[in-house]
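Chemist: Next up: the structures, one after another.
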Structure P
Amino acid sequence: MSDLMFSRQPLVDASLTLHGYVLDFNNLSGASTQVVFDVLSSIDFDKLGDAPTFVKIRASQIDEELLTILDSNYVRLLLEGNFPEAVVIECVERHFALGLCRPNSTTLHLLKYCDYAVLSPEHYQSDRLKQIINKLHGKKLTIIADHIKEQSQLQNFGDCGFDLFSGDLIVSKVEKASSGASGYNRLVLVKLLTELQNPDCSVDKLEQIFAQDSRLSYKLIDLINSPAYSRTRDISSVKDAIVFLGLKDVKKWISLLVLSNIDDKPYELMVQTMLRAKLCELVATELGRTNIESYFTVGLFSTLDNLMDQPMESLLEQLPVDESLSMALLCGAGELGEVLQAVINYQASNWQALDGLDISSVQLRMLYLKALYWVSESIASLGMQK
């Protein structure tokens with residue numbers, strides 16, 4: 001098996017509305033046709049939700065077998081480098097939507113087959129970038145800005161004419177509290193999360209928590225009655241749902257339900273939060289760590305500053321978390337922090353920062369894919385809407 005890894009970067013517009021995902025590989029240029037085939041054939045794209053996946057590919061890595069196993073309903077192809085025109089035509093005949101990465105004088109003739117053009121803004125001067133984008137828009141193409149790291153860049157690049165933005169830009173550090181209004185009371189959320197962190201939290205106490213919000217009660221019961229769980233009978237009460245799941249699992253699900261009720265945040269922020277939490281849990285399990293639920297929690301809480309519009313330091317003063325969790329969230333310290341930082345680096349495609357992790361590249365890629373499937377299933381179970 002190959003050590004080729006990938007992360008799935010959200011593709012959004014200037015308002016952070018999701019339009020799909022771009023697979024970002026650690027070493028695509030050095031991967032053979034067989035390696036790329038093995039990795040892509042291991043992905044069930046139909047299990048990753050409705051949003052299309054944009055896959056970067058080189059001419060030497062594409063063949064009839066690969067085009068046969070990929071489903072054009074779920075996959076878009078982003079062409080890297082020059083391609084024989086016959087190969088591009090075959091992709092079109094198989095109904096793949098195409099994009100061309102970094103068009104140049106040797107590849108411009110392929111644009112007539114494409115719906116997208118992909119540019120890396122840092123490679124161009126601003127005036128030159130605007131000229132190129134204007135010409136590409138004249139060809140009725142959607143222009144994607146690649147490898148965007150900060151939401152603050154969206155305004156400038158949007159002014160240059162970019163339509164969509166791909167990169168690790170959804171989660172960013174919050175330096176000061178926001179005074180903006182919310183569709184859900186932040187104080188109620190913090191109170192609920194505080195109760196969940198109490199080690200003495202009982203079934204009765206959890207039932208009281210749900211009594212504070214009928215939406216949470218409905219979502220929990222709906223979740224338990226979904227196809228994701230095998231039951232001998234339907235669950236009709238919050239208490240029965242809590243007993244069915246068990247205290248540890250129900251605390252995890254309540255945290256997800258609580259955070260998914262924040263109405264004024266991008267859908268993708270919750271998706272990335274869930275992915276981080278699950279991957280932390282899976283990596284910790286693979287490493288043989290104990291107290292696995294703490295790893296899920298540290299991943300889940302690592303974006304609280306974004307979700308709550310408050311600095312992490314301020315939030316942790318309100319939550320009764322233990323010191324190991326607090327230090328992991330604030331400075332990446334300890335065993336919890338080690339796993340959290342590794343997962344953050346994986347999500348951000350910071351591949352070299354993963355060298356010290358005692359997990360093979362193949363296994364890490366498989367854990368990431370498992371986490372992606374879990375997120376997709378959980379979103380359906382939670383009834384989250386884009």
Structure Q
Amino acid sequence: MFITSTRRKLSIRIAILHHALGRFGGAEKTAILHGIYMKKMGFDPELFYDGPLPSDWKKRAYSNLKMNKLPFGFPPSISTIKNLEKLTQHLKTFDVVLVHHHIDPFLAYYLTVFLKTNLVWYCGEPLRALWENKLSGITCKELSSTTRPTSTECYGKSVTGIFLSELLYGPSINLLRVVDKKTAKRYTKIIVNSNYTKGVIKSLYGLNSQISVAYPGIEIGQQTKDCVSYSSRDYILAIGAMIPMKNHISLLRAYQQLPADYKSKVKLVIIGDGPLKKRIKLLAEKMGVKNLVFQSQVNEQELVSHYKNCKFIVHLALHEPFGLVPIEGALFGKPSIVSNQGGTKEFIKHGENGFLVNPSDSNDVANQMKCLIDDERLTAEMGLKAKERALREFTIEKSTEKIIEALKQLK
């Protein structure tokens with residue numbers, strides 16, 4: 001068995017693999033935190049990573065974990081083959097290799113074929129650039145604004161230009177779907193971040209094997225001085241990458257529907273960056289949205305300050321497997337208005353610690369905004385219940401424990 005005693009646990013080596021694919025967000029934070037907390041539990045993890053690392057997270061990762069650069073499996077070349085052979089030999093020294101969220105699909109397939117060890121997938125979501133039409137009805141072609149930068153980050157500009165050209169775009173996506181399906185069926189075990197993701201994975205890949213659920217979690221005990229100049233609770237907060245799935249357009253429409261006197265006293269602050277940022281800002285100007293603040297990526301200190309100072313959070317992502325923003329906000333006693341699609345709704349109990357809304361219905365969203373703006377007592381009560389639920393069921397410790405429980409099932 002994977003673990004037979006507390007004493008043996010101390011020698012268990014776990015390799016955590018993650019490609020950030022050009023962005024740093026919740027998935028990247030969770031991969032690092034899972035490694036740190038596995039180490040605190042007495043295991044011996046190493047993180048194999050490639051992608052951006054903000055200075056504060058880079059310091060945490062390198063001071064707590066042994067870090068390795070994770071190569072890509074494409075395009076084929078002598079250098080690529082040598083890197084893969086070296087990686088495989090290194091990974092064979094581990095008891096478990098944990099693919100965390102996502103890695104290059106060619107590398108993932110290669111490992112399922114040539115790595116003869118326990119290979120586990122902690123699935124945050126299937127690759128959206130391949131399967132978005134199955135998740136939300138948006139065609140892969142419509143996602144080109146995010147697919148192209150991601151591919152360029154992984155494989156370079158020249159390769160991306162060829163395989164995502166008008167002629168080869170469709171065949172390239174179809175090839176990757178075949179590779180992705182074969183890979184999913186070869187994993188020793190799959191762990192997912194929500195029951196929603198569990199259903200998606202079973203349907204998408206035709207899997208009948210047992211799939212475990214381990215929600216991502218927040219890290220408690222963050223104490224930071226306020227460093228944002230807004231008065232306490234005078235704004236609504238939305239955080240997320242500027243990509244189609246995050247649904248910022250519906251957020252703007254809902255906020256714009258608020259009566260003028262509401263908007264004059266409660267700002268909308270949107271934090272995030274990405275390929276759609278320019279388009280979203282232009283749309284806001286065209287709609288005449290006032291009292292709106294855009295911010296690019298912020299550091300952890302600034303993020304904590306925003307959570308402390310905002311009135312509540314709005315998170316309208318479309319079919320998102322699980323979003324950390326409402327959980328993080330709950331740590332600071334803030335309720336959330338959350339999409340009733342996807343996995344994040346599994347945290348919200350409607351009318352108790354937040355509201356669930358149709359993310360495409362701006363009237364529904366605006367009405368719940370008005371409710372929380374009007375009733376400060378209700379907002380505070382919901383925020384307290386959100387915090388209690390987050391601390392009880394959605395901490396990074398709980399998340400790590402659930403992953404270890406799933407790994408115990410390995411033979």
Structure R
Amino acid sequence: MRNLRGNRNFIALLTAQLVSSLGDWSTSIVIPVLLYKYTGNSATTAVLMLCRFLPALLANWIIRGLQLRFLNPVAIMRVMDLIRMLLFPIFIVATAPWHFYVLTFVTYLCSAVAKPCSLSVVKLCCESDDLASANNLLGAGQNLLMLIGPLIGGILYASRGAAFVLVLNSATFLVSFLILLRVKVAHSGPANSAEEAWGRHGLYRDVLRLARSYPQIVLFIVVDAVSGFAFGALNTLIPAGVQLRFHNSAFIYSALLSSLTGGMLIGNMVFQRWFIRFKLLRVYLVATSVALVFFLLSGLATMAALAAVFLAIVGLCNSMQDVVLATSVQAAVEDIRGLTTVFAISESLAAVSVVVSSALLAVLLQKVSVTTLTILVFALATGGCVVYCLLHRRALAT
């Protein structure tokens with residue numbers, strides 16, 4: 001941690017991420033409110049949420065194309081910041097639902113491209129012993145802004161209007177771009193044949209290479225996607241369960257979401273204080289197991305306070321999962337093009353898991369109770385993780 005304080009490249013990266021995330025999370029509540037204001041139809045906001053998840057499926061192809069043009073991860077992040085800086089003010093004049101859908105899809109596509117790049121830049125900026133602390137700091141900053149950003153956005157929206165919040169978000173991306181100009185990394189393009197192999201022969205070849213060369217990393221990614229089926233289901237199960245079980249559902253729903261996000265922030269503190277010294281794979285598997293158990297308990301809880309505590313523990317474990325996954329991939333994959341590709345594949349699989357679970361449960365809720373669905377999702381996610389780990393015991397032993 002002490003080494004990071006004097007690491008100018010990492011401090012610049014961290015600052016840029018915090019500034020842009022503040023604007024992003026501030027507008028996360030404003031754009032759905034604007035859309036509902038124009039349409040009066042809650043179904044349009046559901047489509048908007050879909051437009052936030054789907055771009056991660058395409059991020060890998062965008063990254064591959066940009067890397068083949070010899071753009072390093074920092075340069076790609078700068079391009080994504082400039083695009084978002086230009087797009088967010090257009091929301092001010094958007095009036096039709098499809099305007100919001102297109103703008104949301106493109107801005108979140110930029111975010112989906114920038115995230116794998118930022119994780120690759122961490123490896124370029126930091127020594128191997130500092131990777132876990134660096135990822136944890138980035139995660140803590142993101143989780144803090146996820147917690148307070150919507151509140152700030154709501155206050156600014158109520159006092160200054162939507163246009164002010166959207167222009168402010170645009171300005172944060174300009175500031176982020178300027179800060180990223182200070183990040184100087186050695187990597188400027190493909191340096192050897194190994195790097196050139198990544199991204200030049202199609203996604204299928206990249207996935208095969210990943211499976212053959214990094215079996216333990218594949219285990220991390222697959223378990224993350226399979227367990228993510230349960231955690232993605234929370235998008236559907238929490239609001240449905242709150243409406244069925246509790247009075248004053250709007251307040252309790254917001255309280256449960258705050259508990260989940262607050263737990264993620266606490267998880268970063270707990271990881272840095274107690275778990276950073278342990279073997280990463282062990283921490284990951286324990287965190288995943290505990291998160292799945294408390295996911296089940298949160299879905300069965302009949303008291304709002306208990307559900308909030310259980311969801312906080314889920315969030316705590318989820319944040320540790322994220323840090324361990326990022327650190328493990330950074331430590332295993334040497335070349336930067338391959339590293340960015342692996343992160344993009346991981347993000348795509350996680351997005352598929354969330355979209356499938358959310359859509360499937362939205363349909364099943366018409367016929368199956370929340371309690372039954374919670375148990376079913378827990379069984380599928382836990383069983384899938386256990387079966388995959390048993391089939392790949394060698395990866396666990398490496």
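Chemist: Name the one structure among P, Q, R that log10 I(q)/I(0) by the Debye sum over Cα atoms at q = 0.11, 0.13, 0.18 Å⁻¹, for residues 107-306 alone of -0.72, -0.95, -1.29 was derived from.
Modeler: Computing log10 I(q)/I(0) by the Debye sum over Cα atoms at q = 0.11, 0.13, 0.18 Å⁻¹, for residues 107-306 alone on every structure in P, Q, R gives -0.72, -0.95, -1.29 only for Q.
Chemist: Follow-up. Of structures P, Q, R, which gives 31, 28, 20 when semi-axes √(5λ) of the Cα gyration tensor in Å is computed from the coordinates?
Modeler: R
Since every read-out is calculated from the coordinates, none of them should be taken as a lab result. From a predicted model like this one, the values you see are computed outputs, not experimental measurements.
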